[in-house]
Structure P
Amino acid sequence: MKKQLALSLLILISFVACKKDNGDVVLTKTVGFEGLSLGASGYWNGADGSGKFTSNGVTFSNSFSSSYGSWDSFAYSQKADVANGSYTNQYSVFDAANGLNKFAIYYPPFDGDAFASFAKDSVYKVTTVSVCNSTYTALTLKNGDPSFAKKFGGASGNDKDWYKMTVVGFGAKGDSLKSVEFYLADYRFDDNSKDYIVKNWTNLDLSSLGKVNKLTFRFSSTDNGTWGMNTPSYVCLDNLKYEVVIPGIR
């Protein structure tokens, strides 16, 4: 009885269904990360060499270097230390209310994109995703880093700085479709009291991307140097929702 109740609750959490006039049933699936295992450190960064992880039909690529102990592409975590702004805290989300919620972290490869992908040749309408800054990124923007990154707004607070994420959708043939932009920090306001760094989980509407086979996340910033962007290019992701259409009887 307990197993049946648990299964029923899991189905309710993972799927939300509605019926169209033509009889088709549209299921909304939510890609969360609660079912993934974490080590004692409270995060997973690909050190096991698997090169990926999967949640509710979506595969997230990962690249880990055993030589340097470093990673890129996707990792996942439940850490929410909002006080430590150093590189050693790269697995924390900048939301003090996160609790023990698990989430994905994206950090792009140096030479291109990495992807959150559906199965080959399949496409789905992605509707929303929850996003938040990592603590490392947010506190670098807020305070600057004397070694490489400026404090957003500058010494006067009047510099029109911004840090932006662009979500790009791709079709089944690998063709780039549409994109959605979102400012993870925005200091372009004449009234400096309106300047902000995203510090809470925020829902981002992705429905304009249409039906996609995979997604990637790209970053741009007003703080750039000889080797590219100085802003630490991380974003935390959770609750990616997409629609599955089950044809009705014609």
Structure Q
Amino acid sequence: METSHVDLEDPRFLAFEYVRWFGDVIDCLAPAAAPLDTVHLGGGGLTLARYVMATRPSSSQLVFEVDAALIDLVRRTMPLPKGRRLRIRIGDAGTGLAGVREHAWDVVVRDAFRDAIVPDHLRTVECAAAAKRALRPAGVYLMNVADRSPFVATGVELATVLEVFGDVAVISEPAVLRGRRHGNLVLLASNSPLPLDAVARRVADGGVQGRVRDLAEVKAMARGHRPLRDADAVRR
């Protein structure tokens, strides 16, 4: 399964649609080149971290990746720029998130999968609360979900983050949102108003057009689903 696409000549190029949407959201959170300190839960090929380095070089970044062999491969075959403000920690992302400095980060990105499924302990109310503690007041929590109609996994995820954050939105392709196929959905959550007009314009203008569902539509998608808590999570 493809998990990352890295262009060593142009780290601004984001091939996967959901990573492009991550980049679009980040681009809308602050003026061009302004730093956005970012925590990554799951690193992969460090595609998004490289994008932030290229577009906002004074940003501090922290990556948690459980797969040490993958990071070793990345370091050997896809070397990172010198002078970077990026730290990589090998280990569980949930444990790492719980230990980061409080209210010190602008963005937390969750893009962690095991056997094509987000581990349960990264989908809980407690994990979302840890993301909230890590974020500054206007910070944004971004999550990648792979799902299809009737969006059971997404409904649980949305019910969960709605327990913690006041403004939540979803980005995906119209075909996925209409139930025509399986695909990625990017969830955005913040306790400050999300810049959805700017995000909607950006995601509609890419190679793979995205559509934004706002808080009212998110609440409809979450209806009937129970938030997931640590007590109910299955450790994978």
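Nothing in this text is a laboratory measurement; each read-out follows from the coordinates by a stated rule. Just so we're clear, the structure is a prediction, and the values are computed from it rather than from any experiment. Cβ atoms are built from the backbone, for glycine too; each structure is taken alone.
Quick notes
- Of the structures P, Q, the one that 168 was derived from, the read-out being volume of the Cα convex hull per residue in Å³: P
- For 2.7 (distance in nm of label points 7 Å out along Cα→Cβ at positions 24 and 96, calculated) the corresponding structure among P, Q: Q
- Each of structures P, Q was scored by relative contact order in percent (Cα under 8 Å, 6 or more apart); the highest score is held by P.
- Test item: log10 I(q)/I(0) by the Debye sum over Cα atoms at q = 0.29, 0.32, 0.36 Å⁻¹, for residues 136-175 alone calculated as -1.19, -1.32, -1.43, pick one of P, Q: Q
- Mean count of other Cβ atoms within 10 Å over residues 48-55 - highest-scoring structure of P, Q: Q
- If mean count of other Cβ atoms within 10 Å over residues 72-79 is computed and equals 12.1, the structure in P, Q: Q
- Looking across P, Q, the calculation of helix-only ellipticity at 222 nm (-39500 (n - 2.57) for each DSSP H run of 4 or more, over all residues; to 500) that yields -9500 traces back to Q.
- If FRET efficiency 1/(1 + (r/R0)^6) of positions 56 and 160 (r between Cβ atoms, R0 = 41 Å, to 0.05) is computed and equals 0.55, the structure in P, Q: P
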